[in-house]
Structure I
Amino acid sequence: MVPKCLSQWDFQAAIQPNIQIGDPLIPLEAIRDEGTSYHYIPRNLKAIPTKSILEALKRACRSFGAKYHVGSVWITDASYRETKSKVRRFQADGVLRVDIETSAVYSLAIYRKVRVGCILIASDNLVTLTSTKGLETPGLKRAVEKDAEIAVETIKILSEVRS
C-alpha cells in the first residue's frame, strides 16, 4: 500500500547566523549531495515539497507566531563530516541548514507520486564551524513542543483543504 502523504519532522544544524536553536525550518528545496535520492529520481529533477503542504506548514507557523525560515537545505549522507569549505560555500549561497534525510524523503515521495513536506528544527548552528550543542539547551524542549503543535496544526489545515 502506498501512503497518500509523506512528512518529516527532524533536528539538524543550521548554517545561517540568523537561525536560532529551536527555530522551525521549512525546506523549499533539498540540495542533493548524497546518494539515496538518486535511486528514486534522476539528477535533472529537484527534490522539492508539494506546494499545498509547503503552504500549510507556513500557515501553521504563522498561526503560532513562530519565527520560521523557508529556503534550501543541503543534504549529505556523511554525518558530522561537513567540511569547512562546503559549509562556507553553502552559507554564501544562502542555504539554511545541513541534514541527511530531506532529499531522500522528497525524492521517494516524488517517485511514489505522493504529497510531501518537512518541518525541521534547528538543534545546532554551524556558523562558527564548531558544535553549539543545541540538543543540550533548555530552550530546545519548549521549541520542540511548539514545533510539534505546528506539525499537528499543519495536519488540521491539510484535512480542511481536502474536505
Structure II
Amino acid sequence: MTTLAPILEDGVTIHHPHLVNLYGCHVGAGSRIGTFVEIQRNAFVGRNCKISSHSFLCEGVTIEDGVFIGHGVMFTNDLYPSAVTEDGTVQGDSDWQVHPIRVGQRASIGSNATILAGVTIGEGALIGAGAVVTRDVPDFAIVAGVPARIIGSTRHKPAPAEASQAAALAE
C-alpha cells in the first residue's frame, strides 16, 4: 500500500505531528491542525483554518479559508455505508461513490458536530456543538440540534441575554 504525502503550505502548524494522520490531503498556509486529527486523501483545507483535536475529515471534504472546526467533528462522505457489496465481498474503492462536502469561508463548526455526505455549509455559518447536519446550511445561518435546524443568523451578533436564549432553544 502506498502512502500519499500530504501537501502542507507555508506556516502550517501540526501539534504533535506523530499523533495525526494526514495523507494525500492539502492543507493551506497558516492553518493549525490539532492532535488526533485525520485528514484523508483528496480532502482540502484552506488557509488560516483551525482543525481542533479528534476531528475526522474524509475524502471529498473541502474546507475554505478561515474556517474553525471544533473538537471531535466528524464528516462523512457515503450516503449508504456498507462493509460489503451485494454479493458479500468486501467493498473496494470502486464499489461506492464519494459525496463531497464543502464548508464556506469563515464558517465555524462546534465540537462533536456531524456533517453528513453531500452537504454544503455556507460562508460565515455557525454549526452548534453536537449538531447533526443533514442538509445544506445557508450563508451566515446559525444551526443547532439533531437534525440541525436554523435558529439564527451570524449577521446579527446577539446581546448576551439573546445568546443565552438561543442556547436554551438549541437544547
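Which one of I, II has helix-only ellipticity at 222 nm (-39500 (n - 2.57) for each DSSP H run of 4 or more, over all residues; to 500), as calculated from the coordinates, equal to -11500?
Details: I: -11500; II: -2000.
Only one of I, II returns -11500 for helix-only ellipticity at 222 nm (-39500 (n - 2.57) for each DSSP H run of 4 or more, over all residues; to 500), namely I.
For which of I, II does FRET efficiency 1/(1 + (r/R0)^6) of positions 80 and 144 (r between Cβ atoms, R0 = 30 Å, to 0.05), calculated from the coordinates, equal 0.90?
Only one of I, II returns 0.90 for FRET efficiency 1/(1 + (r/R0)^6) of positions 80 and 144 (r between Cβ atoms, R0 = 30 Å, to 0.05), namely I.
Looking at FRET efficiency 1/(1 + (r/R0)^6) of positions 64 and 104 (r between Cβ atoms, R0 = 30 Å, to 0.05), point out which structure of I, II has the largest value.
Working: I: 0.60; II: 1.00.
Comparing I, II by FRET efficiency 1/(1 + (r/R0)^6) of positions 64 and 104 (r between Cβ atoms, R0 = 30 Å, to 0.05), the maximum is at II.
Suppose Kirkwood radius over Cα pairs in Å works out to 16.6; of I, II, which structure was it derived from? Walk me through the numbers before you get to the answer.
Numbers: I: 16.0; II: 16.6.
So the calculation was done on II.
Work out the source of 12 here, i.e. which of I, II gives that when relative contact order in percent (Cα under 8 Å, 6 or more apart) is computed. Mind dumping the intermediate values first?
Working: I: 41; II: 12.
Computing relative contact order in percent (Cα under 8 Å, 6 or more apart) on every structure in I, II gives 12 only for II.
Could you tell me which structure in I, II was used to calculate FRET efficiency 1/(1 + (r/R0)^6) of positions 40 and 152 (r between Cβ atoms, R0 = 30 Å, to 0.05) as 0.40?
On the way: I: 0.60; II: 0.40.
Value 0.40 for FRET efficiency 1/(1 + (r/R0)^6) of positions 40 and 152 (r between Cβ atoms, R0 = 30 Å, to 0.05) corresponds to II out of I, II.
Only the coordinates and a few stated rules stand behind these numbers; no lab work does. Only a predicted model underlies this, so the values are computations on that prediction, with no experimental measurement involved. Cβ atoms are built from the backbone, for glycine too; each structure is taken alone.
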